[in-house]
Every structure is written in structure tokens, then in C-alpha cells.
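Since every read-out is calculated from the coordinates, none of them should be taken as a lab result. Everything numeric in this text was worked out from a predicted model, so none of it was measured. Cβ atoms are built from the backbone, for glycine too; each structure is taken alone.
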Structure 1
Amino acid sequence: MASGLSGKPRSVYRPAGCPLSAAPRNLPEPAKSECAKWNQDVLAWFQAHPEVSTVFVSELAGGTGAVVPSGQSKYKTEVAGYVNAWNALPPTVKHIVVIRDTPKQLDTTPDCVEKAIRKKQNAGLACAFARSKTLDRDPAVDAAAQIGPQRAQVADLTGYMCGKALCYPVVGGALVFKDKTHITLAFAETLGPYLDRRLTHLMLSWRS
């Protein structure tokens, strides 16, 4: 999550479904309390480590999410939770890089890919699915826009797995999805050079 680490946060265990967010999570106990404690520990760790100047975050868009106060929308609650948590980071954290969440494959995609491979078809094309239905709007991206590019910027790699209308479960011979919401290690490794290129571009802007 951070660059330039010289130690580890006191609480290294992050509960599932627990982002760096000021919004209470819609989780059963004790996970809900553990998530709140983890967030406090993370902020305290950064206060104690002023040598860390860059934080990377990547969250699950479209999940169960935050507890929504009466009269407010789920999405705006998520955005505000990220904004408030990132603004609580000490000023020694000068850059927050948001890696945009990936699309989600359909429940039918794994079987489709297996059948296409057996038939010696192009599984990426045969099993492509609509981008509009599987790429959720990412509140972390909108949170970065609210904070502004001087401190928060986005690395969006969607274009390497989706076109304008479709997303592809196989790209360059690599299976993209491990399950509904996670990409495979093999595909993640192919994205490495492109993420590095994007980060290099961002860092050049930091020096200007």
C-alpha cells in the first residue's frame, strides 16, 4: 500500500472487505470493529513514518460497501469515506495513486472459456461480455478527482482487458480472471510493464 516502507504497520492483518476509508463498513462483527481498528492503525503508522511519501490504493467497486446514513446514497457515502480517510493521512504523504478496479466476469464466463478452448475457438472473443454491465463505477476514482491531481491520481488499466463495448476473459493467451472479482497472477504479470509506464508518467508530473 505504501512506497518507501522501512517497517510494517503494527496491525498487518487487514480484514476482508476493509479498505482505507473513514466510512464504517457493512460487515458483521467482529470484522466491522477490526476494520475500524485497522484504519486507525494505518493512519497512526503513517504519522510515525514521515519518510513514506506515496500510497497506492485499490478497492473493490460495487461490493457490499459502507454503512449508508439515512437519506444518503451508497455511492456518495463510499466516495466521502475515501476522501475523508485520505485527507486524514499526514502531509508527508504527498501522493495517493488509485489503481482503478477491474471489471467483473460473468458467472457463466469460466464454463464458456473451457468450452471455447475444447472447441479450439478464440475464447477471448467467444466469451466476451458487455463492458457496461461488468465494469462498475469506482468511487475511489471519483474520490481522487475530489482531492485533486496535486495529491491523488489514477492508474486505469481497463483498456488492457476491455474495448469500448466489450471486456475479454482471455487476453494475449492469458486467462484474465481468477474468479468473479480478481484477476489471475499470470495476467497481472503481463500488466506489470504497462502499470510501470503509467506510474513513470505520473512521477514525471510530480517533479514538474
Structure 2
Amino acid sequence: MTLRMEIVWQEAPQFVTGLGNTLWLCIASMALSLVLGALFLLPLTSRRQNVRRAAQAVIDAGRCIPFLLLTYFVYFGLPGMGLVLDKLTAAVTTLVLYNTVYMAEILRAGWASLPAGQTDAARAFGYSGFALLRRIILPQAIVRMLPPFGSLLSITIKDTAIASVIAVPELMRQSETVAGQSFQPIEVYTFAMLAYFLLLFPVTRGVDRFYRSVAHLGRS
């Protein structure tokens, strides 16, 4: 069997558009998830047990919902409640909701990995809330969070493909369109797999290499 890869060059604009939307979905959702995850970290590490339990209940609930189901709920369910989102906004919203709970867990693990004495000493000097997080915890914890953060980034890039079910024109959706129009699914999906590999491999290797170069900064 001979692959006729000329279809890739013929439909290059569609693939470029899809790749651009994939990157945009990933970057936007990861940035927003990082902000919301940092906000979740405060109740997760609160001294009040009821606050911690409530925050943990939200985290556990979020981790139990399949990503595909959440996508359907945001795009098809929310309009029934009066909130209508366009396809790209719905995809970003879904990715943010799904990733925030994992980002919060990554941040908490980074926090928990630091010696308790550092937090206690910082509080004794008057640091609390965002000041404690920004000045004391994150500078050290962020280095320790790089490996799981890299994993979440890789997963997010792959999860953007699920947005194709609501017709978001990302890489997977554009590949489906080209495959349906050209009747060359093997060539098109082979190229799509190669594109995801070429996108993900440098990300995973880059994060790993960067972590090895700065790992000493996260040691207490």
C-alpha cells in the first residue's frame, strides 16, 4: 500500500488553521487553569477543616466527571439554563473546568512538599493568603511542580481533540473534514498523528530537560 501524502499539501491551510486553534485552546486553558488552581489552593490549605473539606469535595467531584460528558454539558446543557456559548468559548470553558481541579492538586502537592516550618515561619512574620503564596511558597514549589505540570500540558494538548465533537475547528476536526472530503483517511490521520507527535515530543522533552536544569532550586 502506497500513501499518497499530497493531500496534506493540498489541504495545508486547513491543517494550519486546526493546529493554530489547538495551540490557542491549550495555551488559553492552561493559563486560566493555573489562575483558578491557585485560587483553589487557598481553601485547600485553609486552617478551617470545613473549608478544606468543601474545597476537596469540589475537587473530587471534578475529577469524577468524564471530559467528554463535561464538553456536552457545557455546549449543549448550559443553553437550557440560559447560557449560550460559541464553540471555541465552550471548548476553552470545558478545558478550564476540567484542568483546574488537577492544577489545584498539583499546586497543593508542591505546597505540601515544602517543610512545614517554612510556612509557619512565614506566618510568624506576618505573611498570609496571597502574600504567603506569592512570596514564600510558589518560588520554591513551582520548580517541584514542573514534572506534573508538563504531564498536564501534554494531556491538555491531546484533550483538545475532543473539542471536535462540538465542531471546533482544531487539528482533529480539520483532519476529519479533510478525510471525509478526500476519501483518504489513512493519509490524513497518519499526518494528524505525526503532527501531534511533533507537537508533543518537544514539549515533554523540553519540560523534562528544563526541570533537570533547575531542580536544585526547589530543594529546601
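Using FRET efficiency 1/(1 + (r/R0)^6) of positions 33 and 193 (r between Cβ atoms, R0 = 30 Å, to 0.05) for the comparison, can you identify which of 1, 2 gives the largest number?
Sorting by FRET efficiency 1/(1 + (r/R0)^6) of positions 33 and 193 (r between Cβ atoms, R0 = 30 Å, to 0.05) in descending order puts 2 first.
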For Rg/Rh (Cα atoms, Kirkwood Rh), for residues 73-152 alone, which of 1, 2 scores largest?
1
Between structures 1, 2, where is Rg/Rh (Cα atoms, Kirkwood Rh) highest?
2
One of 1, 2 was used to compute relative contact order in percent (Cα under 8 Å, 6 or more apart), and the result was 19. Which label is that?
1
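The value 3.3 for distance in nm of label points 7 Å out along Cα→Cβ at positions 25 and 57 was derived from one model only; which of 1, 2 is it? Write down the numbers at each step before the final one.
Details: 1: 1.4; 2: 3.3.
The read-out was computed on structure 2.
Assuming -24000 is helix-only ellipticity at 222 nm (-39500 (n - 2.57) for each DSSP H run of 4 or more, over all residues; to 500) as calculated from a single structure, say which of 1, 2 it is.
Matching structure: 2.
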